[in-house]
Structures are given as structure tokens and as C-alpha cells.
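Read the figures in this text as sums done on the coordinates, not as results from a lab. For clarity, every value in this text was computed on a predicted model and none was experimentally measured. Cβ atoms are built from the backbone, for glycine too; each structure is taken alone.
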Structure P
Amino acid sequence: MINIILMFLLYAVLLIIQFVIPKYFVCNSIYPNFILMYVVYMALNRGAMKGQLTGFLYGLSWDILSTDIFGTRALSLTIAGYIAGKFNRNLNKDQIATQIIIMSVCLIATHLLLILLYLLIPNDFAKKSIELNSNFFIYLIVNLILTPVVFKILNFFKKHSNSVKFYK
């Protein structure tokens, strides 16, 4: 029961952070993608199926809360969860280089998929794909710098939530 409450609390905090922090940046297309970082973290630690499920649920929530094309984030985060989850047994998850490489692969994959989906839809979404392209390098750098920090924080919470035992 406590784990369900903690997971729901983490879910709410991630969604709030994801939608509040970009409001304070000068350019809205450059923001830390904390939801993708969490999806990659879950996929690296729990496998492809858990990564896909986490990516789909967070992506669906993102689609509901945003004005983008419905389903784009759910699809892109599901694919990112699958890609990262395929590496969960082959690589050392605690190395910073591994985290950065997997995160960069997932960032590029989600970015290319979003651009492709935006180009398929006419009118205003073509402008959005150009906006995504113009600042991608800075967006990539910001996310790759924050990835090891977020992974350390998530490891800390994982370690301490597993060590706490609640008795009746």
C-alpha cells in the first residue's frame, strides 16, 4: 500500500515538474525532460516491458495535459522505454557514460519520431517541427547534463524506499 502511494506521489511530482519548469525558460522548446529520464531509468532497472508500460502511461498523461497531437508522446515514450529496456541486462546501469549514451539514443529517437509525426500533420504543426529542430542541440546538452543527477536522486529514493519496513 505504501509503495502505491509513493509511486502515485512520484507520478504527480514528475508531471508537475515537467509542466512547470519549462514555463521559466526563455525558449519553451529547451527544457529538461524529466519524464523521459524517469522512463529510461525504469527501463534500465526493470526491463523493456516495465519501460514500455511506464513510457506509455507517462506519455498518455503528457498527451492529456498538453495541446500536442494526441498520442505522439505516448508512442514516443513507449518506444524510448523499449529501447532503453533492451539494454538493462547488457550494460552497467550505474556508470555515468552508460546513462548518458542510452539517454542520448532515447532523446534522438523520440525527437525524430516527434518531427516525423508533426510533418505528417498539415498547418500549424509544421511550425512546431521547425521549432523542435532549431534548438535540438541545446535541448540534448541540457538533458544529458541532468541525466546523471536525476539517476542519482532516483537511486537514492529507490535504496531508501526498499530499506523502510512498515509493521502492523
Structure Q
Amino acid sequence: MLSKLGAVPQQIPGADIYPSLEKGTIDAAEWIGPYDDEKLGFQKVAQYYYYPGWWEGGPNLSLYVGMDKYNALPKEYQSIIAAAAAEANVDMLAKYDAKNPDALKRLVAGGAKLRPFSKEIMDACYKAALEVYAETSAEHPNFKKLYEAMVKFRDDQNLWHSVTEGNFDRYMQTRKR
């Protein structure tokens, strides 16, 4: 997606991001979020902190198990795996939701300039993403099947959230005690 937008993405190990920014080997970086960005000290070598991460609407964890091996397990063990995976995902999200606000405040207090991506940039990113999804769908029928189901689910959720959580969140964001 970034290539479609004219960027030259580089996949480098996390430990190499800071020195690459410092030396000017890379112009920008995407890591995880404020809590982890702060731990790596990115605010010392990257002046601007852009949001939202359009490529990652929210974090989640994945667990992959071979279907044959999974089906061979007793139902009780299958349930344990499902419950443990769900708990790990919820735990991770809750921890980041708790740690990111204070980390973001410290990043800004330390000199990082918080900037939103413009609507034009967000629209270009969305268009590039749709192109990649269409190309991948054309090449991989399994991806197409999963992607179409995800889009339907997302659209239904967007409808629901526009009535419930979305409006509540927007309202609460305007409140001051």
C-alpha cells in the first residue's frame, strides 16, 4: 500500500529503527503505538507523531494451529485453546488502552509534535488499500472469500456503531468533567 503512495517501505528489525531515523537512512517509521514508541525513544529522533494509523485500526493477536492437529484434540482442549487465545487478545488490548494515553502525553511533553493525517492523505491511503485488496482477491480466492466476509461484517458493525458506541464516544470526547 505504501508503495502505491510513492513511499519506499523498508522492513527492518525494531532495534534498527532508532539508529536508522537518527542517521537519516529512513525518513519515518511505523512501530506499534505511543507506549512502545516511547520505550524506543523515537521522539528524540522523529519530530512529528502522525495519527491515526490508517493501516492498523486497532491491535489484535492471532493464533495459528494446523487444522488436522486441532481437530485431533479433545473438544475440551480445543475450548482451552480458544479461551486462552481470546484472553490473550483482550489482555493485550486492555494493557495498551491503559498505557498509551500517558505515553502519548509524555511524548508530546518531550517535544513530539502531534499531527493528524489530512483527509486527502487518509483518502489516498484508503484507495491504495482497496487496490491492494482487489489485486490480492484476484490472485487468491481464499483471500477474496475472507475479505468479502470481513467487509460485510465491518459494514454491519459500522452501521451499528454509528447508532451506539460511535455517537457515545463522540459525545464523551466533548465532555470535560
Structure R
Amino acid sequence: MTVGLPHREIVTGDSAIGTLVHPVLRALADYWQSKRRRGGLPRLGDLDPPMEIPRLTAHMSILAIEGDPPRFRYRRMGSAIVQDRRHRRIKDATGHYADEVDFHLASSDVIGAMTDVTSRAVPYREHGQYESGDYALLHYEWVILPLAGETARVSFLMTGYVTFAGE
């Protein structure tokens, strides 16, 4: 499914991976794909980002999914994302639930995307623009990749986020 808005484009499902623009996020998605078992979801325990993809971890977060309805707790937030959040009340969201964190986008949109990925077990990609705290127009790209825990169901999310100069 693709939704195009003047400032935001969303793609979900397997085609989300193919639409990634930023090389860091393409590499993160390639890493996720390489960890899939027979088309299933990668398991969190199969990943070792600091050892296997250290150059990507600054742009990556891991969230644990808790409860029903799901809440999303940041287990780690990459240093480049923390730097990008320098104007936010919570800069490093590690240990916080996503619904406690202020986002450049509406929090309900962020939680909605995470909930959709959790229920459908498919990747999500978003590309758009926003005015930063520095009053500069920034382009961003965000990917959410589902991860299994000990069972086959989605128990964790791996996200990648970058801001960059756009067209």
C-alpha cells in the first residue's frame, strides 16, 4: 500500500524495502533481509548490530513490544537519532515507551505505524519533510522492520531513521 501526501509518502509490505532512498537505510534493510529464515521474520537473538553492522547502529533503534494493546519500549536509540532529537524534551528515548516521547511527526502517527507493523508483520517505510527546531526544512526517511522473539510472532521492532538534504 502506498499513501502519497504533499509532505509524506508511506509504503508498507515487501515493496517498502525496494523504495528506500538513503543508503544507510537500504543497508539496514539488507541486513534485516539477510537474517530472515525461509521467508520468516528474523529473530532478535540472531542479530548482533554492534559487531555485524557497526556503521549503521547510530541510525538504528530497537523497541520491545509489550502488552495488548501493544506498547513500544525503546531498548536502544542510535546516537545519530539522539543528536537529531536535540530540541526535544526526551533526547535519548532508551528505556522510554514510544507514547512518552515527542516526535517530529504526530505521536499518534508513529504509534499507528508501529502497531500496523506489529499486527501485519511487514516492513514500513516513510519519506517526507518537516521543519526542524532550527527552522530548516529537513527531509527524513524512516523504516520499521519487524523482528520475532522466541516465537514466530512480532515481539520487537528494528527501526532506522535518517535526516538529509532533499530535492
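Before moving on, here are some points about what is shown:
- Ranking P, Q, R by percent of Cα pairs over 21 Å apart, the structure that comes out highest: Q
- Read-out FRET efficiency 1/(1 + (r/R0)^6) of positions 119 and 151 (r between Cβ atoms, R0 = 25 Å, to 0.05), computed value 0.15, structure in P, Q, R: P
- helix-only ellipticity at 222 nm (-39500 (n - 2.57) for each DSSP H run of 4 or more, over all residues; to 500) from the coordinates reads -6500; which among P, Q, R: R
- Ranked by Cα Rg over 2.2 N^0.38 Å, for residues 39-110 alone, structures P, Q, R are topped by Q, which has the highest value.
- Origin of the value 11.9, where mean count of other Cβ atoms within 10 Å over residues 79-86 was derived from one of P, Q, R: Q
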